[in-house]
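Asker: What follows is a set of structures to go through.
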Structure P
Amino acid sequence: MSNIRWGLLSTANINRRLIPAIRASARGELVAVASRSQASAQAYANEWDIPQAFGSYEAMLASDAVDAVYISLPNHLHAEWSIKAMQHGKHVLCEKPFALTLDEVDEMTAVSQQTNRVLTEAFMYRHHPQTKIVGEMVRNGRLGRITVVRAVFNFAFTTRENIRLVPEMGGGCLWDVGVYPLSFAQYVMGGPPQQVFGTQWLGESGVDEVFSGQMVYANGAMAQISSSFCTPFHTQVEIIGTEGRLVLNRPFIGHNDGDRTLIFYPNEGGPEEIDVPEKELYLGEIEDLHAAVLDGQAQYLSLDETRNHVKTVLALYESARTGQVITL
């Protein structure tokens, strides 16, 4: 196998970011899309110039047309269809959140091992050069000992008709966008927290529309994360160390790639803007799966890290429900 034939499992809006990335990759080809009806799949295929359209998810998985699938279904279906895809011999890039329970994560991981299929969580920002530069600065000690990470991802709905507000479908702002600050904090800290405390504001549907979390790590460092469905778009990460602090104004996504800044504020001297090579935001996760499948390379974002993402989210939700500090 010299390239990977991709299929889109659903016609979700996020696909519009993956399609250019697959087509920009050196070893990927977008060949198919599946929807819940043939008419829907064909219309989508026509719109995006995709060669094959399948009128059901099962039909695409049962075919030999694709080698890998991108799963962009609602949150509560991620585990089910990732497992089905691997059992049909397909490699899987599963949109975040990877799953909604640890049992689901463990079953998905077990099936990946049993079928020898690559399975990875789609956290696109982790593969971007900016995030890797931040990781290197943290690891080489330029910021000194990390004391606090502050991270936020907020946006406001334009309509209330949204699956993110449905409890049964894994709705809630922490699952949707709060996982970005959470995962960034755990990337910087090198692992999950020891204790968490969460607070939330529940909207009319019963899901969290505002969430704030405090996470304490083994070395005494802390992370403060927040997310919201109720305020204008805003993302930021601030990493504070004993030798300086680092501020990212577009840590996860940028409305325009040109507005991304990474600034280091040392203890002495003026601020320094760090040059960030630009790369198509979603290309890295596509290339990473290609390298895992075609070259046998280890995945950049491990399934252990993914499990810790889900474990920490669940602990934060438990804390918000009970009002207690939760020890992981």
Structure Q
Amino acid sequence: MESEYLTIQYYNKEENWNIAWMCRQFGIARASYYKWTHREIPEDEQENRQIEEWIREYGERFGHILGYRRITLWINRFKGTNYNAKRIYRIMRIMGERSVIRQKGKKRKPGSGPCVAENKLGRDFNALRPNEKWATDISEFKIPKSRKKLYLSVILDLYDRTPVSYVISNSNNNQLVFDTVDKAIRANPRAAPLLHSDRGFQYTSREFQMKLIEYGLDPSMSRPKRCIDNGPMEGFWGIIKTEMYCMYEIYDEKSLRDAILNFILFYRRGRPQERFGGRTPAEVRAEALRKAEPPSYPILENKRIQKYKEKWAA
């Protein structure tokens, strides 16, 4: 019963939830709850309240990235205590405090969706012309001072590494990838490329596969647990998450959205690439679309990476 009282007290104080409603949910008489609130507070409970304050302090200071083990470490080290991690966990659970990163996901078999395509791309990331091979993926970006995230869906042309389509959303759902494909086809109405993705639930949905058939796109998917099968997308995420945060001041959802859009514009038009002879993806694409036989930009094999692939990613 103690835990129910603590829960009611916490959510009434922090979230202004109605006490009568919460008492009904727990099957507790309101009089019993108020009697509990006016009792003499035991020493353990006073200590728990102090722990709550410390948990709240560290959670807000570090953007809620700390799980109960690290919170325990922080409190014991900087407050001169020796609390057990299980105690901290119980208090955090009552508070609703949890780490926003590396949370356990539901166990499921990779690629268990209803429509799984073979890996037709086969790690051949060279393309001879624009709109021959596209790669797509979704990545998440944490909104500062919030537990919310933005999701960026991108389609990358493997010829010139141009993001031919990109959509930002607050939800990682089927509509996000539908909108990304629709936008890519509107910008390239005669394109019918191979479209490579991982086996995320959005890409293996029957609705998404029907959309590919409608547009004449050829689906290809990475093998389970082979992220290198979609290497160009992984490289793109690495670039944007390394450089964007150094270039723009990001402090809320709007500034994050602006930074993503501005960086993609910079990537397309203002970021020369050595592989393209010091030209930007937009310049390479514009030239290629004007020519019947576009220039070739083969990817030079890195021997060190090749050895790594042979050992770990075969």
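The numbers here are math on the coordinates, done by the rules we state, and not lab data. No experiment lies behind these values; they were computed from the predicted model shown. Cβ atoms are built from the backbone, for glycine too; each structure is taken alone.
Asker: Could you figure out which one of P, Q the value -10000 for helix-only ellipticity at 222 nm (-39500 (n - 2.57) for each DSSP H run of 4 or more, over all residues; to 500) was computed from?
Answerer: Going through each structure in turn, the value belongs to P.
Asker: Suppose you compute mean count of other Cβ atoms within 10 Å over residues 182-189 for every structure in P, Q: which one lands on 23.6?
Answerer: P
Asker: For which of the structures P, Q does the calculation of relative contact order in percent (Cα under 8 Å, 6 or more apart) return 15?
Answerer: This figure was derived from Q.
Asker: Upon calculation of distance in nm of label points 7 Å out along Cα→Cβ at positions 206 and 278 from the atomic coordinates, which of the structures P, Q produces 4.5? Walk me through the intermediate numbers first.
Answerer: On the way: P: 4.5; Q: 5.6.
Here the read-out was taken from P.
Asker: Determine which structure produced the value 66 for percent of Cα pairs over 18 Å apart, for residues 54-157 alone, calculated from the coordinates; the candidates are P, Q.
Answerer: Comparing all candidates, it corresponds to Q.
Asker: Work out volume of the Cα convex hull per residue in Å³ for each of structures P, Q, then name the structure with the largest result.
Answerer: Checked P, Q; max of volume of the Cα convex hull per residue in Å³ sits with Q.
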